[in-house]
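What follows draws every value from the coordinates through simple rules; no lab data is involved. In this text the structure is predicted, and so the values were computed from the model without any measurement. Cβ atoms are built from the backbone, for glycine too; each structure is taken alone.
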Structure P
Amino acid sequence: MAFKSGVAESPECKFCGQEETQEHLLYNCEHYSAPLWDLLGKGISQAITSLTQNPIPRIYFLPVHITFNKIHPTIAVNITDKEVRQVLVQETKREIYYRNQNTPHRNPIRVHPARITAHLVSVMRKLGQLLKYQNLQKYRSSIAILEKIQSNLLHDNTDIG
């Protein structure tokens, strides 16, 4: 993707060495984007279960959820703010693009799981801060979910903080 636009010197993924396509970058890279979406699904599932005291099935993001911004049904039911649901996926995608553009191209690098966790925590913090800044009462439950996702991610991976 970056190669075709002239930004990168090589058509290979910086994280795994496979050909970098939009699909690969957003959700198929086994070294970065795939574990990131898996971790986000786990974090959201745990947060919703914890806050509602109602066990929900584990959330798995499919390409349709990522590429076409189709909201996962469990998220649609449990995060009532439409804007927050949409921005959650959009900001995660933006983070993937950002990290890809700001990672120097060299031999493929395996991204440590703690780094992937830190990237997701960063997204949750940014969204939470944005909602707090807007200071709208309707975002209270969404802020609580974002904070719980952060807490769960950090608890599951004590290498960061």
Structure Q
Amino acid sequence: MPASILKAGRAFGGKERTGMFRALIRFQKGMMRMPVPWRLWLMLLVAFNLVLPLFFIGYIEAQLVVGVFFVSMALMVILTMVAGFTRLLGLGHIAWIGLIGFLVPRLGQIPADDLFGVWIRVLIALNATSLVIDAIDVIRYIGGDRAETVKGL
């Protein structure tokens, strides 16, 4: 078993808590050092997956979106700890597949002409687009493109 996976396992056992904290810092630094267009894209995703759902938190859909956001963040920190700030981070959004699978069938019950309905529809479009980008990144990682996407972390 690779040492990085063993290290991740120890972090969950509490013996190496600093590994998880360092991965969180490294992940945040990586996001902030990405080229501006990618940072703007990430801010848009955060707005639609964390900030805007708070305005609709009384709806189960919004609660689920916020929950999935935190699951995705945790997964991306773990992936950073295991593989660095690489294209493998695309796996961090894998829970969005289930989220979209839950939201799309509900669209018929959600009016398209109010703010909640508009938010849900734009969220689905943004997250689906991100999943395509993520799939390309993961395929490139599997194909051997394993360099960190941001240098100097």
Distance in nm of label points 7 Å out along Cα→Cβ at positions 40 and 56 derived as 1.5 - corresponding label from P, Q: P
Distance in nm of label points 7 Å out along Cα→Cβ at positions 96 and 136 - highest-scoring structure of P, Q: P
Parent structure of the calculated result 0.20, given that FRET efficiency 1/(1 + (r/R0)^6) of positions 24 and 104 (r between Cβ atoms, R0 = 25 Å, to 0.05) is the read-out and P, Q the choices: Q
Which of P, Q yields -18500 [helix-only ellipticity at 222 nm (-39500 (n - 2.57) for each DSSP H run of 4 or more, over all residues; to 500), calculated]: P
Ranking P, Q by distance in nm of label points 7 Å out along Cα→Cβ at positions 48 and 128, the structure that comes out highest: P
